[in-house]
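Each structure below is given as structure tokens.
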Structure 1
Amino acid sequence: MASIAETSSLFEIDAELDGLIEEIEGQVESEGEAAEGLVARFQQFCEAHGDKVDRIGRFVRIMEAREQYCRSESARLTDRARAAAGKVERTKNMVLYYLLSRDLKKIEGYQFTLRAQKNGQDSVRITDAAALPKSYCTIEARIAGVIWETVLSLLPDELAKALESSVYDTRPDNDAIKTAVAQNEVVSGAEVRRGWHVRVA
């Protein structure tokens, strides 16, 4: 038979306890004492309340452990995938060197054919990244919003619009927002408040 803690939510158990307390208080006032069955049911729901809390605590701990395991597995598998990709690239380069150094187009095995094939388009090989002019680079940078707005205000309109159109992502700077609010500044579209979280102890 399923227990109360298994079949009822924490809210349902709490509501039942509230109702039982009212009934017990009413009987004590009218009859001097509460019925034995009513007290027994109250004790039963008190135990169910404790069991429910423990069940929730165990569930949270299990899910936290599962989350950590999945994250560690993800990191491990990502590392393994990176290592495998590196081995594939090194092996292909070795085969390509073998074919080109012997002026061969292909070599055949029983199941596979390894073929040297020209790429569909030219590729760029960077020989010295430090010597490459910035005008031939795509710049990805993290810039504080204050600096960004200052730079835009100093640029000609056309150049400022071109720079703005190059932005592909913006993220709220929580530290800057907290600092501004702490200095009694109004930040449109944001608020700072102290939230709550559940800690399993």
Structure 2
Amino acid sequence: MPDFAKIQEQRRSIYNLGKNVQQNPDELFSIIKGAVRETPSAFNSQSVQAVVLTGQAHEKLWEIALTELKKVAASEEAFTATKTKVNHSFAAGFGTVLYFTDTNIVEGLKKQAPAYADNFDDWAEEAIGISLYAVWLTLSNLGLGASLQHYNPLIDQAVKETFNLPDSWVLRGQMPFGSIEAPAQDKTYQDDMVRFMHFN
């Protein structure tokens, strides 16, 4: 099994996704669920909620995205380019993970611990980041590709209505995933001398 550093190195944003996945939807749901369940959160709030979409539900999500994007497109030409991107990079995948913050939990913590009230929104965002990164690494370790998208808040209401989700859940990101049909481009890095410091 690759070590953690190697798994981090191999994770990339993959925009050429396919449906050639060995695992079935139930297996992937269990794997993704486990990755999110074990992630840390401030006060063990567990404010991150994850919805895994596969099959027709996955396709429906990206139909929603295109419907909402068409409403705000600057031109028909612009929408055509967007439609191509969505269909080839996201909808072509095997599934999508939706990440939500349960605001009821966050607001409840503000009342329970008023001394930290100003921090809980930031901490909820940290929990989202940790959760999606854990899933991303897990998928990468399975040989699957993924990317992180942010069509929220444009699609929020339609997604809640379509999948009958609680009003307190706020969509924070969408992660289409699937087989890697073409590798990512090489990653570039900032100069370590500029980015990192060490005091001893």
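Bear in mind these aren't lab numbers, they're just calculated from the coordinates by the rules spelled out. Worth saying up front: this structure is predicted, and the values here are computed from it rather than measured. Cβ atoms are built from the backbone, for glycine too; each structure is taken alone.
See the values below:
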{"quantity": "If FRET efficiency 1/(1 + (r/R0)^6) of positions 103 and 127 (r between Cβ atoms, R0 = 25 Å, to 0.05) is computed and equals 1.00, the structure in 1, 2", "calculated": "2"}
{"quantity": "Of the structures 1, 2, the one that 0.00 was derived from, the read-out being FRET efficiency 1/(1 + (r/R0)^6) of positions 39 and 151 (r between Cβ atoms, R0 = 25 Å, to 0.05)", "calculated": "1"}
{"quantity": "Identity of the structure behind -14000 (criterion: helix-only ellipticity at 222 nm (-39500 (n - 2.57) for each DSSP H run of 4 or more, over all residues; to 500), calculated), options 1, 2", "calculated": "2"}
{"quantity": "Ranking 1, 2 by Rg/Rh (Cα atoms, Kirkwood Rh), the structure that comes out highest", "calculated": "1"}
{"quantity": "Comparison of 1, 2 - label where relative contact order in percent (Cα under 8 Å, 6 or more apart) is highest", "calculated": "2"}
{"quantity": "Among 1, 2, structure where mean count of other Cβ atoms within 10 Å over residues 55-62 as derived comes to 17.1", "calculated": "2"}
